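Multiple structures follow.
Any read-out appearing in this document is the output of simple, stated calculations on the displayed coordinates, not a laboratory observation. From a predicted model like this one, the values you see are computed outputs, not experimental measurements. Cβ atoms are built from the backbone, for glycine too; each structure is taken alone.
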Structure I
């Protein structure tokens, strides 16, 4: 069984989503199905079909989140001691070698990735290029527009 890397925050978000699905969404869709059933003939009842489809989605998502949590390897970036190396959970400040722009990313699990919040997936091309690099190293990333080079300015474990 393959472990799924998650930060502490990512694990908390998945647990919160699971709780919401079980305690709010599941009971609501059950009530919606009961309401639709009370309207009579199920063969031509669009409300019933929509509620059953929503129930299927919710149950599928519950199973997916439970599986991810059961296979999760929770990593707290604050407790890492990677000697300044880029690893999962690290926050990395980069400088684009082409235009000098600076960006800061945290390397997180696939479910936590949010580029607008500065969180990139560990399986993304840029994160794969950064893993193992130290401050001062240059990482080359194959981007849609060609190869981009980024200098690692700083690696932090927050």
Structure II
């Protein structure tokens, strides 16, 4: 695949607006970074964004999350490694990332209500929306992840 366009060159103010959301999520929302890693990785897997999966896997690893935890995000329904809060967030991430198919079902929201405050649900939903913007830009514009070494 070849890069279709450089969005920062094409519309820097649009990209800066998305960075504003990213800055809020990462450093102003007060959200646990483990949860942010979880939703970013899960949404990126769903959206088939190799660029973002590569980035968020490396970031999660750098922040001390285990290889097993990272690897099992893609099959979370079957994995026992995730706690109730993480499972609620994974379900909500799936529901919102696949919104056209799911319609954000009540059971996914109810799991979030049982695990998080209304403020946390709102902030996590903004984080899910933000990674979905990045995924759409990266996949749509064919951004390429770096190769660390030959296979």
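Given that helix-only ellipticity at 222 nm (-39500 (n - 2.57) for each DSSP H run of 4 or more, over all residues; to 500), derived from a single structure, equals -11500, which label among I, II identifies that structure? Can you show the working numbers first?
Working: I: -11500; II: -20000.
Working through the options, I get structure I.
Given a computed value of 39 for relative contact order in percent (Cα under 8 Å, 6 or more apart), which structure among I, II does it belong to?
Working: I: 23; II: 39.
Derived from the structure labelled II.
If you rank structures I, II by mean count of other Cβ atoms within 10 Å over residues 33-40, which sits at the top with the largest value? Please report the intermediate quantities before stating the final value.
On the way: I: 12.4; II: 21.8.
Largest calculated value belongs to II.
Looking at structures I, II, which one was distance in nm of label points 7 Å out along Cα→Cβ at positions 25 and 49 calculated from, given that it came out as 0.7? Provide the component values of the computation, followed by the final result.
On the way: I: 2.3; II: 0.7.
That value comes from structure II.
When Rg and Dmax of the Cα atoms in Å is computed for each of I, II, which one produces 21.6, 70? Before the final figure, lay out each step's value.
Working: I: 21.6, 70; II: 15.5, 46.
Going label by label, the one that fits is I.
Kindly point out which one of I, II the value 3.5 was derived from, the read-out being distance in nm of label points 7 Å out along Cα→Cβ at positions 57 and 89. Kindly include the intermediate steps, with their values, before the conclusion.
Details: I: 3.5; II: 2.0.
It must be structure I, since only it matches.
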